[in-house]
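Quick heads-up: structures coming right below.
Read-outs: derived from the displayed coordinates by stated rules, not from any lab. All figures in this text were calculated on a predicted structure; none of them were measured in a lab. Cβ atoms are built from the backbone, for glycine too; each structure is taken alone.
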Structure 1
Amino acid sequence: MKKKFLLLIIIIFISVNSSAQNLSEIKNPLSNSLQLIIVLTNDWNSNSGSLEYFERKKLDDKWISLNQPFEIAIGKNGLAWGYGLHGNQLSDYKIKKEGDGKSPAGIFSLGSVFGYAKPDEIKFLKMPYFYSHSKCFCIDDINSEFYNLVIDSNLVSKADWKSKERMKLRNDLYKWGIIIENNTYPRVKGNGSCIFFHIWDENNKPTTGCTVMSESNLLEIIKWLDKTKNPIVIQLPKNEYEKLKTIWKLP
C-alpha cells in the first residue's frame, strides 16, 4: 500500500511540473533588446493594469524608465499564457485560446505599427508600418491558411476565411496600433489571433484580448519605438513578474 501511495505522489508531481517550463533553462528573451515595455496587472483575473517603458544604451546596461506608469485595459477575462519569446507556459496557469477573452501573458516581440495615416504621413516612424484601408483584415478563422495574419485582401486570390476583423473601423480605436507577436512563430490553430496595442474607447473598457490605452499614450510609444533596438513587451501579473525579475535582470 505504501509503495502504491508513493508511486501516486510521484505521478502527480511529474504531471503537475511537466507542463510548465523550467525558468532557469530558458535563454533570456531580452538579451538582444534595447527597448522594453512592461504591462503589469494585479493578478491573472484583472482586466486593467499599468504600462511602463524602458530603454538601455547597451545590452549589459541597466534598464532606465522613460515614463510614469499609465493606465491600460486588457482582455475582459484577464490574462492567460500566450505563445511568444518565452515559449508557452512559465507556470501551470491557463494557456490562451481563441475566443477566451484573455490577453496573452508572456514576453513578445512587436511587429508592425498600423493606422489610418497614409504612408507619406508617418515619416517620423522607426518601425515597419502598414496603412489600414477598408480591405485590410486580420483573420481570426482558425481554419484559414491566413489565421492570425493581417492581410490586404486585394492581394489574396482566394478568400478562405469565414470570420475576420476589419483593420479600418468606423471609429478611431484602430487609428493607431501595434501588432503584438503572440502565436506568430509558428502560428498554431486556436492559440489566439489579432492581438494589438490600440486606442481604448470613451469608457476605457476591457477588450476581447488586446491591450488598450489613451491615444496620446499610444502615440508616445509609437514615436519612441525603434525596430533596430529590437523592442519587446512583457505582459504579466505582478507575482509572475517577480519570479522572473532576478533571473532575467528585469527593472
Structure 2
Amino acid sequence: MLKKIVLTLAALLVTANVAFAEKTIVVAHDATWPPMEFVDANKNIVGFAVDYTDAMAKEAGFKVVHKNVAWDGIFAGLEAGSYDAIVSSVSITDERKKAMDFSTPYYEVRQALVVPKATNVTKLDEMKGKTLGGQISTTGYFTIKKTAGVTAKSYDEIGLAMEDLFNGRIDGVVCDDPVAANYALQQEQYAAKMKIAFVIETQEKEFYGIAVKKGNKEVLDLLNKGIAAVQAKGIDKQLRAKWIGR
C-alpha cells in the first residue's frame, strides 16, 4: 500500500511540474531593422521588439528564444513550423491576415521618405522620374510601387538601400519612420548627408502585430496576454524612450 501511495504521489508531482512548466515560444526576427530589431557589436539580437518580447514573456509567464531569420524566408518558416511567431516589425494587413493570425497591435508605425539633404520635396509625387529604394515585401516598398512615375528598387535589407542612397546610386528610401530616424538622425555617418523629407500621410493607420501560424490559439493567447500587461503597466512607453526616443 505504501509503495502504491508513493508511486501515486510521484505521478502527481510529475504531472504538476508539467502543468506549471513555462511554455517556450521561439520567435523570429529579421535583425536588420534598427532600432526595432538588429544585431549589436557583440552579435546579440537587440532592439525595441526584442526587449518588448522579453517583457511580454515575463508578464505572461512564458520563456522566449530569439532567432535571426532573413526577411525573404521569414513567413515560409512560420508556415513550416520552424518557429512559433514572428516579431519583426510586421505590419498587419488584410492580405497577410489571410495567411497567418496576428496578435493585438503593439506599435503604430508610419512610412517616411529619406533623401539627401539637398533634396527638397514635400510629397512622393514630386519624386517622379527618380529611383526610390525599399526592403522587398515591406509596406515601404509597396508604397513606392504604387507611386506613379517612380522607379522602385528592392533590397534584401534596408541597410543596403541606405548605403546606395548615401553613395548616390538611388534618390531616396521609403521605410518605417523609426528606422528612417535611426539612419537619418542617429547614425553619424548617414546623418551628415541624409534627412527625413516627410512622413507619408495615409487614411488608414498602420500597426505592427506579432504573426503566428493560422490556428495557433495557445501561442496567440499568451502573446496577447503579454502585450496587454506590457501596455497596462506602461512598459511599452519605457521601451519607446529607450530605443526610439518618443
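The table for this structure:
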read-out	value
Rg and Dmax of the Cα atoms in Å derived as 19.2, 76 - corresponding label from 1, 2	1
Structures 1, 2, by distance in nm of label points 7 Å out along Cα→Cβ at positions 159 and 223: label with the highest value	1
Parent structure of the calculated result 19.4, given that mean count of other Cβ atoms within 10 Å over residues 55-62 is the read-out and 1, 2 the choices	2
Identity of the structure behind -4500 (criterion: helix-only ellipticity at 222 nm (-39500 (n - 2.57) for each DSSP H run of 4 or more, over all residues; to 500), calculated), options 1, 2	1
Value 3.1, calculated as distance in nm of label points 7 Å out along Cα→Cβ at positions 31 and 119, assigned to which of 1, 2	2
Comparison of 1, 2 by mean count of other Cβ atoms within 10 Å over residues 39-46 - largest value held by	1
Identity of the structure behind 18.4 (criterion: mean count of other Cβ atoms within 10 Å over residues 143-150, calculated), options 1, 2	1
